[in-house]
Structure I
Amino acid sequence: MAETIRLGLLRLCDAAPVILADHEEMFAANGVRVSLSVEPSWANIADKLSYGLLDGAVMLPPLAMACAAGLRGRRTALVIPMSLSANGNAVTLAAPLREAFCSGGIARAAAATRLRFAVVHGFSTHNLLLRYWLAASGVNAEIDVELSVLPPAEMVSSLAAGAIDGFCAGAPWGQVAAHAGLGFIAVHSGEIWRGHPEKCLALREELVERDPAGVLALLCTLRATSALCAAPDKRDALAALLAQPEYLHLPEALIASGLAPEAGGPVFTQQYPDAARAAWFAEQMLRWNLAPSGSLDCAASLYRPDLFLAAGGAPPTPQPEYFCDS
């Protein structure tokens, strides 16, 4: 059997393909040994990848780009051989903002006071999609709101404490806030950019070079579990698995609602590592001065569709783009 591949993940619904593969021993069945590490924040994931304490992770594409470009910490050679999910994030606002939002959108809600928003990381899909939505709604993300960074699992408690007025995070944290009566989901990320790439699998480049057989088995396994996660008739069982204390440690019903694509949950069918679509993230990072000019020129080289195709993946199917201001 190949060497042990150490994979990091956060307590999020779209880590399901990796969790399912580990729990059902599908990695071992395909001849690859994997050790999962549930981390408290994206900063932990990035740091452990950088120092070789993780071999790969369920990752945010903009964060993988930033790590590879040396924009946060030491430059880390990474490879993105597949996408794990699309959509799945939501902008959640505090309950007292509901009336203003329903009568005039986020511009009306932001007119009375400078709203405080939290995102999961500066180099995150959440930050870029939130900024895009605000700008499309006439709200200047640099002036009209205050942005801070919190781990996903701390969003709801911060909303309850009044430390923030809203947040953008992945499922199920918006559903948790709504269920507790602390807030409401104002917009799902799929309404901002339909079918946007969300989590990807990021691997250290040296692992890909050192253990190509193990990487191939890893990809084949995750392709299979992604298909299982996408099946509606498997959703309740998947929610029960994710609810376990070692994973999300939340009520099954909340997780099941967070897994529903028809309600804004993650879609587990978009797997091809499409550098052309991910270029949007690089454009937005430059737009908001999160990256200096020229620093992301090599971002596309992270994407390795050849590895995905070698694992039996299909070429991408052209999809019409949709953005909230188009």
Structure II
Amino acid sequence: MNRDILSNLVNIVGHENVSENEPMSEHTSFKIGGNADFFITPTNTEQIKEIISYCVKNAISYFVMGNGSNLLVSDDGYRGIIIQLYDKFNHIECVDNGQKVIVKTQAGVMLGRLGNELMRQSITGFEFATGIPGTVGGAIMMNAGAYGGEIKDVIISACLMDSCGNIVTLSNSQLELGYRTSIISKKGYIVLEAEFELEKGNQEEIKNKLNEFTIRRREKQPLELPSAGSIFKRPKGNFTGKLICDANLMGYTVGGAQVSKKHAGFVVNIGNATAADIIKLTDEVKNKVKEQFGVELELEVRKLGFDK
């Protein structure tokens, strides 16, 4: 069966864009995860459509990912096809519209690359997102935000594909962007492209703001260790890091997983952590915070390959 699947995938995207039994630890910022049956990197929208159609027709599970910065993959891996939209979906186009600038970008563009390109072109309004370690597609799906800004503040529309291969364009309001959520995650859309409305600015001021944010991140976040960023969503009326810190859980360790000693909102891989370590650790943190403060923590990281 796997030979047939491999052959069909090669026919769609080419041999160089398909791998079998691919270790997902090489494609996640946690550096954790067992093997995926198949891992493919399509180069255009038509290939994505063909892959989705093939999976649906043959009842094969599939998952679309970016650079894996907000993903925890099971130690058992993933039984199905991983479709990665990353460095082969990385086109950026800026259209000057007077004082406003329309920025068109494909889903696989890294936020850091986009932010630095905008700085080089003296375009402001995207500085808040530049240090977030994810792709445009993932940022839209989660309505990523930092330093007082969110994707919903700057996005005009997104071009999406549904599970039937139909392509739709949804406006800002239609995307239903909320705190770490959107209609994309609710309905299983795939982000293909997006348009943002930004403004012309002063390059030196933009550069200084980016440098300031970079310094703040380095000082406060454990960037030197593998992680998936903030591991929990922020509970209403509370700060996750403070709750975990007040529960005396900074540095709390299970196997190779640890609540960061630098920022309690991060769980880091201190060496050969397994997905099971991460799950056990986060479950224990959730239980202790609930016991002490009555606050329910919810994972922000996406889980893949688990039974539930």
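Thinking of I, II, which structure, once distance in nm of label points 7 Å out along Cα→Cβ at positions 16 and 232 is computed, gives back 4.7?
Values: I: 1.3; II: 4.7.
Traced to structure II.
Just checking, which of I, II has the largest value of relative contact order in percent (Cα under 8 Å, 6 or more apart)?
Max of relative contact order in percent (Cα under 8 Å, 6 or more apart): I.
Suppose FRET efficiency 1/(1 + (r/R0)^6) of positions 96 and 256 (r between Cβ atoms, R0 = 25 Å, to 0.05) works out to 0.35; of I, II, which structure was it derived from?
Attributed to the structure labelled I.
Name the one structure among I, II that Kirkwood radius over Cα pairs in Å, for residues 24-167 alone of 17.2 was derived from.
Values: I: 17.2; II: 16.3.
Structure I accounts for this read-out.
Work out which structure the value 4.5 belongs to, where distance in nm of label points 7 Å out along Cα→Cβ at positions 112 and 240 was derived from one of I, II. Mind dumping the intermediate values first?
Numbers: I: 4.5; II: 2.0.
So the calculation was done on I.
Supply the structure label, taken from I, II, corresponding to helix-only ellipticity at 222 nm (-39500 (n - 2.57) for each DSSP H run of 4 or more, over all residues; to 500) with the calculated value -9000.
Answer by label: II.
One of I, II was used to calculate Cα extents along the principal axes in Å, for residues 152-247 alone, giving 46, 41, 28; which?
Considering all the candidates, the number was obtained from II.
Read the figures in this text as sums done on the coordinates, not as results from a lab. Remember, predicted model here, so these are calculated numbers, not experimental data. Cβ atoms are built from the backbone, for glycine too; each structure is taken alone.
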